[in-house]
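The structures considered in this document are given below.
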Structure I
Amino acid sequence: MPNIEYAILPNAGLGTRLSIDKPKCLIEIDELPLILHQVNILQKIVKYIFIVVGHNAREIIDLFRPGNDKVIFVFNHKYYDTNTAYSVHSVAKYLKKGFLTIDGDYWINPEDLKIFINTVNLNPKEYHVSVQSTQTDFPCYVDYSDGRITKFTKEYQKHEMGGMLYFPGNFTLNSKKMFLYEVIDFCTPVNGILMPNCYEFDTLADLHRVKSKIDGKLAI
């Protein structure tokens, strides 16, 4: 695996789509909070993991007591009126090298992650976006063919953007309301990496579907 030093986990959200009043990363899948599953895998790969917190920040931070040398917490104090891209930017603006971003509602399969990392290693100066078959209730569709994403769209496609991206170091945020795909959209086509064994959830229906596939299986 390559020497990707940084991963950013944006987890400042309110969890409103799930009506849970807490960040989605705190939901347990296979009896483990999702964020712990992510960190357990990532800490074997990257040097530093930046976790951006906001709503219910203390509950996330307490999961890592007495501490983890690889985990750094960053506060998004504007979490009420910003989104994931703003949280990522709060860290990315200080980084000079490429970095991963992983959404708080994205369950990672370690073998799929290896494929993603190895693909990044082939071209670390390009954007890389995880792709999955369309399955969530609020998809960001992608026009995907032969390993390339030619556009992000609201029109139905067979594939949607997944919850993991790689940025080669340049991250420009023109508005605090921008979405992550909009940061990348200006430079399409970009590399798309199919990750069929990773799962994302936006709604309770999505969550039930993910749990039915994951619970009771060894994740790491």
Structure II
Amino acid sequence: MKRNISTICTVLFCFFEMSCTECHNFDTCKVLAEKGDAVAQYNLGVMYDNGEGVAKDDKEAVKWYRLAAEQGAADAQFNLGVMYRDGQGVAQDYKEAVKWYRLSAEQGNLKAQVNLGLMYGAGQGIAQDYKEAVKWYRLAAEQGDALGQVDLGLMYYYGKGVSQDYSRAHMWFNVCAVNGSDLCQKKRDLIAKKMTTQKIAEAQKMAKKCIESNYKNCD
């Protein structure tokens, strides 16, 4: 899954007086993109990627994502990583995907953090390293990302990159379920069948503490 058209205007990326939301128009967006506006370049990439206001063209999408990514636009870096991972508009290249995911993840992009964790977990484009996978899942999870939370819970469930711990797995599945994920609710209920009533109660207390602390006290 990629991000959609950006409506965020920042000092870094809005180089022109025209608001970012006006760049939803293809022609206007193209003018701004050709002048070097990173947000417009990213938005133009999304338009080509999704066929919004223009015929779908993966190669053009990659072109504009790359221009924005090279200016440091985190969403563009993430989307470019997805294009390389899937071989969409460019030859499939897991190493390049990892490169762009990392650049985006280091800027705090939650989806990039999760996807980088997935690449480490699968050993795609980089040596398999479950501890690194856990690191990136945790960063996303502690910012409230449901995918990061369920993936971190799974690492605790299977004991990959961390010691196997059903209580912590239950905690993260519970936190994720509270955030509205049906998948996490199912995972939580399944793992509960392997736990004692006391352990479940302890995990529930951990989840409550985690949520109330805004994910600051989850360990």
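Read-outs: derived from the displayed coordinates by stated rules, not from any lab. These numbers were taken from a predicted model, which means no experiment stands behind them. Cβ atoms are built from the backbone, for glycine too; each structure is taken alone.
To test your reading of the models, identify which of I, II gives 9 for relative contact order in percent (Cα under 8 Å, 6 or more apart) when calculated. Label of the originating structure: II.
If percent of Cα pairs over 22 Å apart, for residues 33-152 alone is computed to be 43, which of I, II is the source? This figure was derived from I.
Where does the value -7000 come from, among I, II, when helix-only ellipticity at 222 nm (-39500 (n - 2.57) for each DSSP H run of 4 or more, over all residues; to 500) is the thing being computed? Value -7000 for helix-only ellipticity at 222 nm (-39500 (n - 2.57) for each DSSP H run of 4 or more, over all residues; to 500) corresponds to I out of I, II. Between structures I, II, the greatest calculated value of mean projected area of the Cα convex hull in nm² is seen in II. As an exercise: distance in nm of label points 7 Å out along Cα→Cβ at positions 81 and 169, calculated from one structure in I, II, equals 3.5. Which structure is it? Here the read-out was taken from I.
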